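Bear in mind these aren't lab numbers, they're just calculated from the coordinates by the rules spelled out. Predicted, not measured: the structure shown is a model, and the values here were computed from it. Cβ atoms are built from the backbone, for glycine too; each structure is taken alone.
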Structure P
Amino acid sequence: MKKVIVLFSLILSFSVMAAEPLSKPLLQRFGDAVQQINIQVEGKPELEAQLDNTMMLDKAESMKALKSLSIYPQIQDVVEANGFDSVDDFVDLSYRIMGGLYAYQSTQVLNGMSMKDYMAQMQGQLEQMQNNGMPEQMMSELKANLAEQVKMSSFMEKLVANTSEQDKKFIQENITWVMTLMEQSDGF
């Protein structure tokens, strides 16, 4: 019985650590790590593109892509040097931060409109442009952009749905500080 209690306590403590609430010190460590990772990829456009692409994937795909990068060992070292248990935890945190940022931005940009309604509105505007005789080449570009926006909005909605109210509240209450940190860290 004692072993079960110890095991349960360990599992619970790991769960609590993984769900550490967003805070300025936590985000500062995150920003420091991002800045150090950015230094690793600076001047390597192909590597930068690969790293950027990993953040728009679901968690399992993102981790697989990260592990395939030639600089994964350096990423691991940077993450651990900044007090994170693993790259996995670091990626979880990045999704929480992005979810909080997207939640905040959607309240500011969409003025209460759902992303689905916004995308439908954009689709309607495209159809209207096409009906008004917009050249096909321009329409193709606009349609491709809209398709990318739909994909991005779907990803953002998933992030927001998986972000706790506490994390959303932290981002909202500290948005100026978070945006300044992002700028100083060359983006998250």
Structure Q
Amino acid sequence: MIAIVLLAISGVINAAPPTPGTYMLEGGSYTISVEMAGANLLVHEPNRDSTYTPQSDGSYHTYSEKTGSTYGMRAVDDRTIEAFKPGTGGAPTRLVLMNRATPTGEAVANADSEKWEKIANDYMAKTQSDPANVQSWAACGAVAMKRAASSKADADAYASQMAGMLRQMDSTTSPCPEVFTF
């Protein structure tokens, strides 16, 4: 038992890799997709793809020649990852899982996916037209998009997470009851 604790402290035992899928910036609208390619973590952003290599502490790092900086990713749990700059002491940025990648890479069949995508796009447009409520509209749009691309169980779990976030902002009712309620 002591050997396992010492190995964990020394970083020899790695944390579990991030769950492959689409992640959204916590409280925002920026999304990335992550997947494993062997031992490496591939991160697909809207403007670039990056390969992160495993580190002894269970995190993954990549070096950007453009910025001259190293960037890191690590799994917090099976639904949350953190992006960070190693060695800077800065606060990490959290991203939450919106949609798990399916083993075949195909989208989850959902008869109402077009309806949910339209609703998601409508709420994301509200993030631009009503900046005072951007977090609420982004949460509504994210849950609607989750409903478009996921199973009901996954979408309901994500809706519960977003409802919790909105309640922390003193919301007493959902701003988008057709998407989720609390």
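Structures P, Q were shown, and helix-only ellipticity at 222 nm (-39500 (n - 2.57) for each DSSP H run of 4 or more, over all residues; to 500) at -10500 was computed from Q. Given a computed value of 73, 39, 34 for Cα extents along the principal axes in Å, which structure among P, Q does it belong to? That value comes from structure P. When distance in nm of label points 7 Å out along Cα→Cβ at positions 120 and 160 is computed across structures P, Q, the figure 2.1 traces back to Q.
Comparing distance in nm of label points 7 Å out along Cα→Cβ at positions 24 and 168 across P, Q, which is largest?
On the way: P: 2.5; Q: 1.5.
Of structures P, Q, the maximum of distance in nm of label points 7 Å out along Cα→Cβ at positions 24 and 168 occurs in P.
With relative contact order in percent (Cα under 8 Å, 6 or more apart) computed over the structures P, Q, the top value is the one for P, the highest of the group.
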